[in-house]
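Multiple structures are listed underneath, in structure tokens.
What follows is calculated from the coordinates using simple rules that are stated; it is not laboratory data. None of these values were measured; they are calculated from a predicted model.
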Structure 1
């Protein structure tokens, strides 16, 4: 598909690509150059507060695993077997 570079370095992404990737207005794209090719990747941006909370939860789970308080399962089947027992 052919598109044209316009004023202020703007381009229009063809509708077929937008629909195929499920993109909508306001979505973020990471744009970079690699080996002479312009690449655009859809990305999700999370608020710093959310990421900080997630890091805290992960540290808590890691601590519980290390102390043996949090069970660790070798498979999903083992997890479900344990859940069925309780």
Structure 2
């Protein structure tokens, strides 16, 4: 897999903490920064894809009204409380 160089500006405190982590883990700051960026990108892409899917579901009418969801949740909570009380 190929790689490229990217320049990133960090606050001094973040750079110092990154360097400390690199020393403690015997890894380079470049490796740690690359892993952190890759993890961030994957999380953000998953979030954006989830939002896009939710918007598509809404557009297609594949939704449950809030009131219906809350009624179901309230019923589940009530049933759980009754079970805890032995009833």
Structure 3
């Protein structure tokens, strides 16, 4: 399985969108500062949303769509508003 995921920073409440084939491992990497340049200083994180795909290409296309099209991300945020607001 491949996953699109959204993390919320407990430090500054920012949201991060990513994709991976091992969701637990990737969240652990983000929370230990090994998740990448953007998330390194923003941890710890809480998983607030994910989607599962059988195709890596589909997961990456969805990630790209949410990152490049603010309208798509805005619509998703409206759908998961209660999950975003939980800290």
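Of the structures labelled 1, 2, 3, one was used to calculate percent of Cα pairs over 13 Å apart, for residues 4-43 alone, giving 46. Name it.
3
Upon calculation of volume of the Cα convex hull per residue in Å³ from the atomic coordinates, which of the structures 1, 2, 3 produces 236?
Working: 1: 236; 2: 261; 3: 87.
Of the options listed, only 1 reproduces it.
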